[in-house]
Structure I
Amino acid sequence: MALFAWKDSYSVKNTTLDLQHKKLIDLINRLHDAMMSGCGKTVVGAVLTELVSYTNTHFADEERRMIACGFSGLAAHKQAHDVFAKQAREYLEQYRNGSITISGELLRALKDWLVNHIEKMDQGYVAALLGKAA
């Protein structure tokens, strides 16, 4: 059972970025499913590794698009990305060395961060993206 699902209110009106956000949701759901089914450390570790890697890819693409459309909130947005990326790398490292496990609390934190980021920060660049596309 999925931890959460895509909602139309998450859309940033850009097909590529929406697909990237959907993939991040899918990765968090896969991590949740792996934890719930008691998959071994290798499976959970692989999904967590992919989540960290894909997050970096998505952030870089999103930031390139913000630069291209002249989005004035880039600095604050990039700072939020940097903080989350660092935290995600720390989760991965802690998981690999056995100091944390993937728990419902950690998954909710990942979900809450992503949802809040999309609904609050990402929605802030939609007008700039649409203006550039027009």
Structure II
Amino acid sequence: MAKRMRMGKSSELTVAGELIRHGLDVYLPCVDDQAIDLVIRADAEEGPRYYDVQVKSVAGYNRIIGVRSPEHQRGRYVLVVHYRHGNRPDEFLYLAADQIRRYHLKDSTWGDLVLNRAERDQLHAQDLADLARRIGAGDL
């Protein structure tokens, strides 16, 4: 359990660092009881916009466990999946709230989300650089 928690925290910090590198303001909550691992603040003409971010660290493909139920997401909510690979560079993929609803298994006990190869291939352009660009432009 401790190793899994360390890998999860490592992914959260890696994602935060990458988003900062892409010019976003990223905040780390003191507690994680709302499935919010990071908060992004983006300036806009009407005032700041905030995005709740859940980060999931996975070693394999297809099933992502523990994704917050779409019914409990409020406001601007983003899921970032960090695919950890030992023998090649890691991959990052984000999903907006409407995409999470599309892939979330409604009857799953653990909040399963299924992203098979075909779905991942369709979403391949949704990396952290794209997320930063879309948030900066107010497109998300």
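The table for this structure:
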| item | result |
| --- | --- |
| Structures I, II, by relative contact order in percent (Cα under 8 Å, 6 or more apart): label with the highest value | I |
| Which of I, II yields -9000 [helix-only ellipticity at 222 nm (-39500 (n - 2.57) for each DSSP H run of 4 or more, over all residues; to 500), calculated] | II |
| When Rg/Rh (Cα atoms, Kirkwood Rh) is computed for each of I, II, the largest belongs to | I |
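Bear in mind these aren't lab numbers, they're just calculated from the coordinates by the rules spelled out. These numbers were taken from a predicted model, which means no experiment stands behind them.
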